[in-house]
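Asks: Quick heads-up: structures coming right below.
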Structure 1
Amino acid sequence: MTRKAEIERKTAETEIEVAWNLDGRGLHRIETPYPFLNHMLSSMGKHGLFDLTVRAKGDTDIDDHHTLEDLGIVLGQALAQALGERRGIRRFGQASVPLDEALAESVIDLSGRPYLIYQVKLPRRKIKEFDVSLIEHFLKSFTDHAKVTLHVRLLYGKDPHHILEAIFKSLGRALEGATRFESRIEGIPSTKGRLT
């Protein structure tokens, strides 16, 4: 069973392409207008053991919001498509990841119900030119379209780069755990018999 997805989204504002292989080896090729985001998505793919290809262009001369939102949408759609009916998966994943002085935690439920809790206060709004306050909106778009519940929590940290890298690494590790097959699980991992 191949758990892969390829999704494209083209609007008047953005062009996004994502290929996601859930059963990969952590290979990644990320090309967005934001070097910092490229680094974050590469970290997520590497530590989640996903093969992830992302190409994104957008009207960044106007604002970064459109590109980040649409990228979250397409990544969420790709995850949902790659998961298929979500049969036999562990469903839940949790990871805490340190990076120097920062410690972040991601907890995910591949429930079919979108919800985001983002308990992160960053000491400053920008890393170089990248507006890190948009990460919450990016993750909201991702959870809405992946149909997952995600709780992201910063336990502590001072450097915004370290904080966000710990978050993306923890998200990769939590997703890796939740998407794994469990031989003892038959069918849909829910007492209702469906995930929604």
Structure 2
Amino acid sequence: MDDHAIVRAGLRRLLESIPSISHIEECVSGEAAYQYLFSNTADIILMDISMPGKGGIESTSLIKKRYPKTKVLILSMHDSTAMIRKAKNAGASGFILKNEISDNLLNAIQKVLEGEEVFPMTESEVYVNILECLSGKEFEIFKSIANGENLHLISDKMNISYKTVANYQTAIKKKLGIKSMLDFHSIAKEHHVIM
């Protein structure tokens, strides 16, 4: 589920071409998907990594804790080592780049439903990323700050108080040894979290 209606419509058309898929439901956020599962079942969820409210990583973690049998396939614009590892740690079964959806999505869905994992090979196989120490919510906030968003905007977007966001920012600075706002941006660029 992607917060962009056009992408969702394209995904729906692609999925409707698969005879074995009997029902498709669209949700505009991770929270909506989580709530949908209260009264419905889903074999697999396509989860966009960047969405309003809780991001895709945190939503995946919530869903997998309560509904461990539901498979989650993460969709992302960026082939980021840190994001792929976060997706794995949150319990996702796979990670697909949006520009590869038309070529790889159907195959990835099939593999995930058969119990396999589908993750791109990245530098993450070679070294441990420093962003590993961040929790799901800390990572989402780190990414937002690195993108130049101020704490008030992040507070509104994530539906948490300004003070909570400020506390997360302090914890992130401590964990990553960040001294200035510029460090957020440079660390994020270095680890391919932002372009």
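Asks: Mean projected area of the Cα convex hull in nm², for residues 48-95 alone was computed and gave 4.6; which structure, 1, 2, did it come from?
Replies: 1
Asks: Identify the structure, out of 1, 2, from whose coordinates relative contact order in percent (Cα under 8 Å, 6 or more apart) was calculated to give 26. Mind dumping the intermediate values first?
Replies: Working: 1: 26; 2: 18.
For relative contact order in percent (Cα under 8 Å, 6 or more apart), the value 26 is produced by structure 1.
Asks: Looking at FRET efficiency 1/(1 + (r/R0)^6) of positions 104 and 136 (r between Cβ atoms, R0 = 30 Å, to 0.05), point out which structure of 1, 2 has the largest value.
Replies: Once FRET efficiency 1/(1 + (r/R0)^6) of positions 104 and 136 (r between Cβ atoms, R0 = 30 Å, to 0.05) is tallied for 1, 2, the winner is 1.
Asks: Separate question: If mean count of other Cβ atoms within 10 Å over residues 16-23 is calculated from each of 1, 2, which structure is the one that comes out at 20.8?
Replies: Working: 1: 20.8; 2: 9.4.
Among 1, 2, the structure yielding 20.8 for mean count of other Cβ atoms within 10 Å over residues 16-23 is 1.
Asks: -15500 is what came out when helix-only ellipticity at 222 nm (-39500 (n - 2.57) for each DSSP H run of 4 or more, over all residues; to 500) was calculated for one structure; which of 1, 2 is it?
Replies: It traces back to 2.
Asks: Shifting gears a bit: Can you rank 1, 2 by distance in nm of label points 7 Å out along Cα→Cβ at positions 64 and 112 and just name the one with the largest value?
Replies: 1
Asks: Moving on. Quick one: distance in nm of label points 7 Å out along Cα→Cβ at positions 32 and 168 came out at 0.7 when computed from one of 1, 2, so which one is it?
Replies: 1
Read-outs: derived from the displayed coordinates by stated rules, not from any lab. In this text, all values refer to a predicted model and were calculated from it rather than measured experimentally. Cβ atoms are built from the backbone, for glycine too; each structure is taken alone.
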